[in-house]
1. One of I, II, III was used to compute distance in nm of label points 7 Å out along Cα→Cβ at positions 73 and 433, and the answer was 4.6. Which one was it?
2. When distance in nm of label points 7 Å out along Cα→Cβ at positions 305 and 545 is calculated, the result is 4.1; to which of the structures I, II, III does this value belong?
3. Please state which of the structures I, II, III yields 26.9 when Kirkwood radius over Cα pairs in Å is computed from it.
4. To which of I, II, III does the computed value 1.6 (distance in nm of label points 7 Å out along Cα→Cβ at positions 329 and 409) belong?
Structure I
Amino acid sequence: MKNKKYTTTKANNDGGSRYSRTSILFLFFLGMLCVIILKLYFVQVFAHEKYTDLAFRQHTVEQSLLSSRGEIFLKNKDEVYPLGVNREYFMALLSPKDVADENITEVARKISDALDVDYDIVMQKLAKRTDVYEILRHKLDREEKNRVADMNIEGLNFLPEYYRFYPGGTLASHVVGFVGSDGEDYIGRYGIESHFDKELRGHDGRIVQERDARGGWLTNTDRVVSEETDGTDIFLTIDYTVQYEVERILKEAVEKFEADDGSIIVMEPKTGKILALANYPTFVPNEYNQVEDVAVFRNSIVSEEYESGSVFKPITMAIGLDDGKISPDTTYVDTGAVVAAEYTIKNSEEKVYGKQTMTQVLEESINTGVIYVEKLVGNKQFKEYVERFGFGDVLGIDLPAEADGNTNNLKYLRRNVEFFTASFGQGITMTQLQLATAYSALANGGLLMKPQVIEKKVYADGQEEIIEPHMIHRVISQESSQQIGEMLRSVVVNGHGKRADVPGYLIGGKTGTAQVANTGKKGYDDAQTIGTFAGYGPIDNPQFVIVVRVDNPKTVIWAESSAAPTFGKVMKYLLDFYNIAPTEEIAEDKITQ
């Protein structure tokens, strides 16, 4: 019985093993089938476009029709000056399949010597015997290309290619930017090149036609042509001669005062058009890849916010005039300090002026005087006027990375101290562009114009789009504009702006020597200052608004000694260049200056 039982058990185990092996084989083939089905599904559905394109490329030839990048121009009186243009170069191409086997080493040696390409690299390219072309060198100029072409090297060909070139060198570099590689393509970086990259690029075209086994065109098949569209040409409001001279004056000032850097913007107050926009230090767009500190590419006039200091006082005064709370002759008594909560705000150098008119407040740049005006206007009304002048928001200029400034300190209406300090340009930040635009409103009868850097666009089909000046809104009345202009003239004649004056003309403006806020902690850095002068002229018919900024000068402290005389040089040049006739008699002691 035991043997019978044992035999029966063994027979049952063998049957189970056979069943198990059959199941494993079944599951294996079923799994393989699933893998094949999934693979087919992936190829036919998910990767359909990829493999269709691959098959398409195996029996077709495609050739790109490259569009020409739009060019950038400055005004130059009745003509234009090319700021960013396309320069023709040549690409050296090698066709390995066109080089006879017995000539490979000789061809490699000739190419290596002629194009200064490593011999081993040329041999590696020639080893790809079926290739139609291999790139050897980019950016050969015409002279070099002709020299090598005359050698008639077997399999060597040339194709034209275009690269960006900037004829002016450093001229208006922060405006134009440059075209640089992103690793795969050349794209606009910084300035106009970046802001209008899509329009400047245009659209490439292509030719598609079936090919034979050796890669040649099949002439009896249809050819599909998609035409290229060249990029848009851009013409700027900036004047070539003015930009050049402003850059020269700025460089001279930064070096003279041993400043860290500086910037100047010149604007037409009636149109908002920018005639010059200069930053120093600058860079050469043609050699952008040699720049060590990319911060030099930044257009500080548009992108950098700062506390402007006393140059903001005329804005507060204009608000008081327009709100009907003061007149130029309104008086108050200065005690030298104003207390707000636990803070005591004093005048510069802790001076006490006693009884003063509002005009004298600007002449002497009295902190407590503009606080007096702000208190009369009220926090809510003051905040609304500041915003209407364009502070705390972008103005929409056609340049990249425009900063909006920071007026968050005016968010809480009950914090009087924030409004008091804001009245003389501390605790709120702004850009130099915003200052120039706000001063343009003071000069332009109270109308705030959108800052404009583009004069027109010319499209590939020849159509022109003229960019018309755009008024944003009215900020103050014509009467208030006239009054603040007369007060600013008095600042230049009797106050701290004397060195900004131009004999024979009515010039007005205001200095501002601002402290620099500490980074990462409260308070200000006593070792640094920023000098600004903002103004316009002639006061009776304003033609130009100029804002000069000099950062951390070492040889002088106050803006009246750095930014103000720099402003005066720029204004004198503009009045002469545009033939603005003088309206005032020139004192004998001013004639030789």
Structure II
Amino acid sequence: MKIVTRRYAEADRSRLVESGVHPLLARLFAARHIGSKDQLEQDFSRLIPPADLTNADRAARLLADAIAQQKKLLIVADYDADGATACAVGVRALRGFGARVEYLVPNRMELGYGLTPELVDIAARLAPDLLITVDNGIASVEGVAHAKRLGIGTLVTDHHLPGDTLPEAECIVNPNQPGCRFPSKAIAGVGVMFYVMLSLRAELRQRGVFKDRQEPNLAALTDLVALGTVADVVPLDANNRILVAQGLKRLRAGTGKAGLTALARAGGREAARANCFDLGFILGPRLNAAGRLADMGLGIECLITDDEARAANCAQQLDRLNRERRKIEGEMLDEASAALEGLAEPPGATMTMFQPGWHQGVVGLIASRVRERIHRPVVCFARSNSSELRGSGRSIPGFHLRDALDLVSKRAPGLILRFGGHAQAAGLTIRESDLGLFQDLFETTAAELLPDAARLRVVETDGELESAYHSLEVAQMLEAQIWGQGFPPPLFCDTFTVQDQRVVGERHLKLRLLKDGQRLEAMWFNALEARTGPLHGRIRAAYRVSVNEFNGLRRPQLTLENVEPAAPR
């Protein structure tokens, strides 16, 4: 591991300070390639126009015609937070526009991912005229063809990377499809659906639909867009930051959806003080728990209801599922840790893991945790039926996981039955009998593609934090900003003296640190997974500054991310 300090242009920092940005934020933003205050503007007017998204206008005409003819629409959702929020955006907006619309979401354990022919058969029982995929569909060549044979049209809205063949749908809206020049390739599935609804509203305006009735306020859906965007860990480029900022603004103003407010309350948080951490680590996991362990229908119901009692009930059920998910994840992680014992470094370029009792809804989380520990691309598998394994992979910077799986599939046709995903996360299905072959070929492929420089874990920090900034006001200021993937939250690095420490919650360390005569409270979560024994003397730590609230008292707290012995004085 190597801890480095992010560089920034002093001219950018000075320009930001001169325009009124707080000096600390100016340094942080300059290190994230922000050179002017204009780049920090978060008004709706600065969103990329919907007209720039290829086929959004075609989708709008298709949907407007369907609404005018009172055709039956069926949204086919994905079973994660992005898919659930995209579905909720579609249901709420389309119903507001007067459409006849219902939704269907596959059970992860029974039907797997996307619009499969089996799911089309289930959908056909509901007699839809048009299927609308959200956060899936770009790889559903067979499913779309099957729907077409049954006389059902399909509108695909997705953001995943396409394969060599596109489905023959009536319309495809995906910024990553060939020929689409939409600048924000990082937009989440929920963002794509939101853009389609913006285009549909423009089309309905042009047709005069709102002359005699009130026009639905699509800005009211941005809290859903913010949740799905952050929970899906897509890069927060300028466009995504605007969407997230607008959604958080609604939550903080008390005008968020009943379900989001209830999910925050179930996690012990207040929607009025919601931030990106809450979306990614409080609301997102509770919503995802439904898709991992049960039926995401529960999560979608939580998002589309306006009844506060109903929302609270759904949120409580989701919270129980999340506690069950944490228990299962802990047991699986213990098994994964046992398999890793004795490995100072992974044996090669990758790690492939499988245990017969693993839960297929949780293997992605295990892959992520193992990836964090060994800094290698990781694929974890669980049984999906008597002969097949379903895997979830997580990658590291410098290694495009979906492209690597595509190369594996070309080198051994038929080895990977299905796959799809992004650069940093992907899913796949193989035969259990082919596990060894996949492991070998994935390792060989990665060894060719993974640069040596990428194999060294580099922790980028924002350098030291001045003692005057270790305050509640600064912690609150930092939490109020829009941080996430591609626009990382501040991570500082300093040398401390350890004054006191104790184990809490079996895996975590609570510490009292000393820096320049200033005493600071700190937490190191999952510390006992990373090392054994207490910390001694002086340490060098990469850490985040957060707000800790206990018994109504709020104070700043350091959250340690990486710790190493300090260099001798």
Structure III
Amino acid sequence: MGLLTAKPSSAKIKEGDSWFLDTDERPDWQTQFGNRQPIKLEIGFGMGDFLIEMAAREPHHNFIGIDFYHKGIRKLMIRIRNLGLNNIRVVHGDVRNKIPLLFQDGALDTIYINFPDPWPKKRHKKRRLIKPELVKLLAQKLAPMGRVCLATDSGTYAREMLEYFNACSLFQNMERKSGFLEDRGDLPKTKFEKSFIYAGDKIHYLEYFRLAGDRKTEKSKKIPLAEEKTNESQESGSKVEANDKLLFEKLKNAESSAKDACDLKKVADNLADAGNKEWAKKVYRKATDQAQDSLDFNWLAYSISETLGDKGWAREIYKQAECNAENGLEFNWLAYSISETLGDKDWAKKLYKRAEGQTENIRELCDLADSISETLGDKNWAGEIYKQAEDKAEEYSDFYELANSIYEKLADRQWAKELSKKVEDKAEDSSDLHSLGEYLCEKLGDKKWAKKVYGKAGSKAKNSDDFCDLADSLCKILGDEEWAIRLYKKAEGKAEKSCEFRNLADSLCENLGDKEWARKLYKKAEDKAETFYEFRWLAECLCKNLGDKEWAKKIYKKAAGKAKDPSDFNRLANSVYEKLGGSLKGEQ
């Protein structure tokens, strides 16, 4: 399955519900809600779980959700109507355009951004939501002491968010050391969030409050360098027993502070791994009592089957998961889990059938077909579901997802090729065509077609990153350095920001080995740099790609002069220690 997700849909939503706002003017929120209660905003609410629960929990606050996924909006409004929640309003559109329109400065009490699309590929990074421009906009619209809460499963994106928010003088990080919180307190976990936690993925939480005025620049001239790590393995043998006691004490505290079934399951899993299965059983029972949805029951059954080997108990909990399943995706997950843990293919087939009848989303249809192909080996059934998905497909990402899945799961080259033609027709920008070009080369082996698509991508390229990313691909996929050099030159001509010059220099080092050209671009990146993170990133690239520690040391010193937050100094200390061996010590 690809990681590419849909871009904002252009489909017009026509809704008569009072909860839905379709306006080109700033609303009078007091009139809208009939009160002056504080306003909280969720950006990108998905299926609306978080927004619904927050509005139900806090009737004395008003909530606004903005998203571009129109099907999700319709489903959310059905739930709002059924629950009778009058303190929610829903807006369709791109937040970067909607926020300036909807809110006057200082109008918002709190902003939530839960799991924005990380766009993990380099060429799609420009599509990420969190950028310096948005951070400044959020600071402008938040009231003094207002908060912004963020969560992501992407470590790379999390560090980028941290850098951007720390660089804004109107925001103060709530976690003064690392910059990241261990959890988000009493905020509810969405199903999407729990799916990451249950899968063992690390969630990165950030929280900032908006200052009344600009944060004063810290004038500390001394960089606290990271301390050398001790060799813990030498001492571990004599401390095993003490560590066991410490572990169980920690787990006891975790059990008492657990907020939900998700937290309790994690405690039980750790107890089982530590060998205390009797205690683990008690915690699993407590988690079962607190389970709220199919996802909770599903993962509890999986753990009980895998860690305790109790298939009978797991089967009973899977039945509860089935009773609580609400949509096709949950039936799909449940069928897959039952097939993998219990090996019950008949039960899985029934659940897959229920999933098929309740699935409309293209990605979810692809996931369903993939699961059926993998667990049951039923290529014909999977093909029928892919056909349903093709009939529903409308946008570039729909056809791209389908072509990729059909090639990988069904090995149907001809069908994938036909879908690729639709992908080409639906492509909107250089990145879309770039992705297709790589797919045609790597999956279908059609270099002739790929070259034509790369040519179209070049004609649609608009900025330095577009040209640079395309040139990178030409080097790596087609091995065409001459064409790549022409595009790298165009990228240099379009570059304006420090990060654009730095990215281009990185590419020249990696793909062409041209360090002389790269050095000139790194100098331009230095001249354009203004923020802490721009200097720090540049210094690390100088170490990695040029091996120029003297130049890097000068850039690190400039970064130190821009550092404002304690987490900035910690990251700088770690960078200096790792790249320069702590050689800035005593020089600041």
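1. II
2. Details: I: 2.0; II: 4.1; III: 4.8.
Only structure II yields this read-out.
3. Working: I: 29.1; II: 25.0; III: 26.9.
The read-out comes from structure III.
4. Values: I: 3.4; II: 2.8; III: 1.6.
It must be structure III, since only it matches.
Here, each number is a calculation from the coordinates, and none is a lab measurement. Predicted, not measured: the structure shown is a model, and the values here were computed from it. Cβ atoms are built from the backbone, for glycine too; each structure is taken alone.
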